[in-house]
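The numbers here are math on the coordinates, done by the rules we state, and not lab data. The structure displayed is predicted, hence computed values, not measured ones. Cβ atoms are built from the backbone, for glycine too; each structure is taken alone.
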Structure 1
Amino acid sequence: MPGLQGVPLFGRTDPMDYIANLPPTHVLQEKDAAHHLHPFTDTKSLNAKGTRVITRADGVYLWDSEGNKILDGMAGLWCVNVGYGRKEIIEAVHRQMQQLPYYNTFFQSSHPPAIALAERISNLAPDHLDHVFFAGSGSEANDTVVRMVRHYWASEGKPTKKTIISRHNAYHGSTMAGASLGGMSAMHAQGGLPIPDITHINQPYWYGEGGDMDPAEFGLMRARELEAEIDRLGEDNVAAFIGEPIQGAGGVVIPPETYWPEIQRICRERNILLIADEVICGFGRTGNWFGSQTFNFKPDLMPIAKGLSSGYLPIGAVVVSEKVAKGFIEHGGEFYHGFTYSAHPAACAAALANLDIIENERLPEKVANDTGPYLAEKWKALGEHPLVGEARICGLVGALELSPDKARRARFEAEKGTVGTICRDHCFESGLVMRHVGDSMIISPPLVISRSEVDELIEKAHRALDLTAADVTAQGIK
């Protein structure tokens, strides 16, 4: 079997020469199956089917090893906000690698990219958030949040305030702490999760759980479950509440407008820190720099990642309010936490160049005033499809609920995800990446997507829905 050692994988030749020199797809698939364990994957099933191999990307498009051009409706994993192939980022990383490829920020040390990025994030964040702790990913950022809020309360003389309240069906990463903060039962079933002192309340998922309630009333009811949980645990035992402004991996659950203001009221009145996980919503996704601005609340801590570098290099952070940072600095002593790659110089350089693009191209404003409303109009029209029970969207993140009975918001009797998987596969066959969460189809395209590319996305999604509906009928799926 031919090896990959002779393939120029690191830019030593023209990109098209690199593609031409790759082994055939079946060889790449065989080698992948032999050695590569994929995340969130049934490996036995994947190896039998064969992985799809993505070889290059530009703008909002991917190309696979068979030469197929695919519109990436998920921006990778919610992260490639500025699109693929941005030379500004590539060149910034190259320059940084030549000057200082690595150094740490332990041992009373720092470096210019870390200093510049911490200042830049503080200037972009809501006014009260002005300190930054760097990590290597969103999962690491949420691990950091657990340590940070507990250390903060201990430094304030309240060491019993340790419990963090999250939500069922939430996703906050896949490390032990991140998966515990998340409320996904499948993740909890592997590894004895959640870890102690993390609890969960119900999500603000009106379509799936609101019944006949008015959405505004439902939002208030679900928010007030936080108050009941604080009463159950005791205010002196609760450190914080954490939530994504919009639950992403849970199925793009967009809360009613009443939800977040009520959550904020409860946190303020009960002396509980409020954490907005902005890993997906941050950096323009909802039409503001941060999702908390879209939903009109002010968090005390804000984990960020993904759009911080548009995925070009791994980096995450926690942005911290002046109040929490002051407690750390004045009373906390040494904080025994950090990572080898906290504020990696090349990752910081990538993030700085990425933020330049977002600012210079006014991408949050573009999402708010141009492509966001344009996509929303066409996305809502997909809601008229016989297979779609609801089409919801905020900025450039949306979901289609697939249903056998729109009027009743009914679920399919078939195993959850059966119809979603069929639709996902038809999307890919049509040249579109959409993700399924159960029987919901979700999108989160690059923020640089144009109106004509939105049209293409909608056309391909509609075709996939038609093909899925035909399969549902032909297979007798109820």
Structure 2
Amino acid sequence: MGRASRLITMLGVGLLATTFASAARANQPATGKPDLSRFYTQWLSWTGCGDGFQCARLTVPLDYRDAGGETIQLSVIRLPAGGGRRIGSLVTNPGGPGGSGIEFLRGDKGAFSPALRAQFDLVSFDPRGVGESAPVRCLTGPEQDAYFAVDDTPETNAEKRALDAADRDYLKACERNSGRLLPHVGTLNAARDMDVLRAALGDERMTYLGFSYGTYLGAVYADLFPKRVRAMTLDGAVDPALTGNEASAGQGKGFDVAYTAFVKDCFKAANCPFKGRTVAKAFAETKKLLKRADREALPSTTDGRKVTEPVVLTGIMAALYNSRSWPDLRGALAEGFDGDGTALQALADSYHQRGPDGTYSNIDDAFRAVNCADRPRGTPVTSSGNVGNAGKGGKPELFGDYFSDGDDTTDECAEWPAKPSPVPRSLPAKGSAPILVVGTVRDSATPYEQAKALARQFESGVLLTFDGDGHTAFFQSRCVNGQVSAYLLTGKAPGNGAVCASGT
């Protein structure tokens, strides 16, 4: 499957501090081995870190099976409640895996309703392996430039050899630079970290809002600690029953659906490069652009990098996460058809979180590391019948080669230099409070079928549908924002099957 078929990108960075205290804290784990009491009794030492935020560091064991061994620190950030009756903490995760909660909360605090900001401390964190929390690092900036430019849909023996060599070098770099961390960065450990965080925040139960991969993290938490869930909203849902290849195939179809919606919207714009065409013709012309970049990379006027086929496709994908980016995509495609890849490269850089100085966040390294920690090796694509939107009509029309290599047994983690700790594929969260799952009908990265499947999987799942475009709904729909906010404040979920129309 394509290297960059990750579930969501949001941003990340942070500062921070922690101490321990011997006082009893909220809901320590049941007595038993290993003894985690020293982690559950710590106090967070908050310091101001700009714009009204406070930052701290949370100490957790590197290996939960060896609680007396090495520890790591996680960066945590909060925006204290702004007045009124304080309920507790609202913990958030932006997705990824690999997205920084620190930068997410700094950038998107205004998206939370006034009532949420008044009655909750808004809290986020960089999960282990991410951002400022013992980050996984594999390649340098120039090495990542070269790696992302390699054709990962090889059509010749030379391209196949180049891809194999690039992947071998990547794996060696991950082992060399982050080998000690790799066995411990999976979602099971991240969910355990969340419960330590809950206790350190002084909350008896968890109130949580997770997006994309953050829905998976939330589902794992709810299944591990169902009685500690007060309220949980999962927006842009990942279905844990899917294998890696199934999820990737579903994403391919999801991006196809999203590109169709983009093209139809494009027809209405004066600067649409597909003016007067049909959707099928627009798809065909986009394929020609990709083939052109495959034969000979497009030039970029910024820094001399070549805009190869995977860079073009990544740029297109980046703009499909949110319909507000569609005008940028119209312009970038028009330039691409004229032989200039500069704007497409800029979109791809935003997807990979590449800065103007040529450095990258670690989102791509963390993405691969977490996924390979979570999945058993060599799982065939046919092992589950629930592929979401994929599979009904064969390989997705445009994105299929990028998201599926056509080999049911291919596993991008097969040679990963650390053993996995697979997450169960059934996460019913028995005994939990109601869990609100939000699905967007034309979601590009997590197809709507996955939201329906996750809501069914939970013993107490409730589905809220947004009949709209883009990845996740909370930041796009006033209706969804209102429903989610009311639920998080009261713990009372909307009726199962409620729908928010597009534009509301």
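For which of the structures 1, 2 does the calculation of percent of Cα pairs over 33 Å apart return 39?
For percent of Cα pairs over 33 Å apart, the value 39 is produced by structure 1.
Once distance in nm of label points 7 Å out along Cα→Cβ at positions 63 and 191 is calculated for all of 1, 2, which comes out largest?
1
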